[in-house]
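The structures considered in this document are given below.
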Structure I
Amino acid sequence: MAGSPTLSIVDYIVIAATLAVPLGMGVYLAIKGRKRNTKEEYLLGGRKLHVIPVTLSLFVTFMSSTSLIGMPAETFTTGFVFVLHVIAVALSYLIGIVTIVPIMHTLQVTSMYEYFHLRFQSPLLRLLVTVIGMFQKIVFTAVVLLSPAVSI
């Protein structure tokens, strides 16, 4: 190699813009909406969001290092078969848009745990499902954090 790689002025401008745009949007929206300080407004967007932004938010939440690193590796290993998995996940999102999201919106519930409690009237079931969900998220987070470390 000719020398150690360095960043040019264009690189610094791109990095600054990447950091400044979301920061500017956050500051603008915080100043604009400072009069609405309710928990429902902060966590649920005042329940005024349509189905598509909510669904896209859920989708992006599940995109992680495992998706970005694992999908190409899985496609390389299994070939075209992995496309069937992608199609199945897309169909499950569409089914969720049509079935689960409208039910939860109508019932004004914030999570599936709250829905289980309303549906089955069992605090024990809600606690059990919550513990299982927490365990699943802990394992998922461990994999998400380990994947980039292993690849690096």
Structure II
Amino acid sequence: MKNVPYLRACIKESQRIYPLVIGNGRFLNRDSVLSGYQVPAGTCVSMVPLSLLSSEEHFPKAAEFLPERWIRNATDSNGQCPANDLKLKNPFVFLPFGFGPRMCVGKRIVDMELELGIARLIRNFSIEFNHPTENAFRSSLINLPNS
């Protein structure tokens, strides 16, 4: 699977545009200061990054599906390796599986299953989606298909 970086980039870009969950929530185990605000222990802090994932500030050309933003050494038409202008400006904006000690324990398995499953589907079948993509999902703590 190390030979399919574009597939991995397509998966990340689709997770950015259509995230599975709307955010994360955590209870603070100690008093903390967040953006200058004193937040006591036991407070539930919700992180809902939907607006950040579609923000031009964090993702140039955010409305477009551009998997190239996730490829480390993307080359232009001349074969040069310019700095990737589409690259994520802050690595903590896109964390579909969380980060640190509370990160999803199944992240590696999910990544591997997605990559293998999609690679096999594309290799063995001709796939089409003949439905409109506007309002393709409805939110119910996780995003569910609308059609």
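Numbers below:
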item	result
FRET efficiency 1/(1 + (r/R0)^6) of positions 100 and 124 (r between Cβ atoms, R0 = 30 Å, to 0.05) - structure with the largest value, from I, II	I
Structure (I, II) behind the derived value 30, 21, 16 of semi-axes √(5λ) of the Cα gyration tensor in Å	II
Structure responsible for 0.8, with distance in nm of label points 7 Å out along Cα→Cβ at positions 52 and 92 calculated and labels I, II on offer	II
Ranking I, II by FRET efficiency 1/(1 + (r/R0)^6) of positions 12 and 116 (r between Cβ atoms, R0 = 35 Å, to 0.05), the structure that comes out highest	II
Test item: helix-only ellipticity at 222 nm (-39500 (n - 2.57) for each DSSP H run of 4 or more, over all residues; to 500) calculated as -7500, pick one of I, II	II
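Bear in mind these aren't lab numbers, they're just calculated from the coordinates by the rules spelled out. The structure displayed is predicted, hence computed values, not measured ones. Cβ atoms are built from the backbone, for glycine too; each structure is taken alone.
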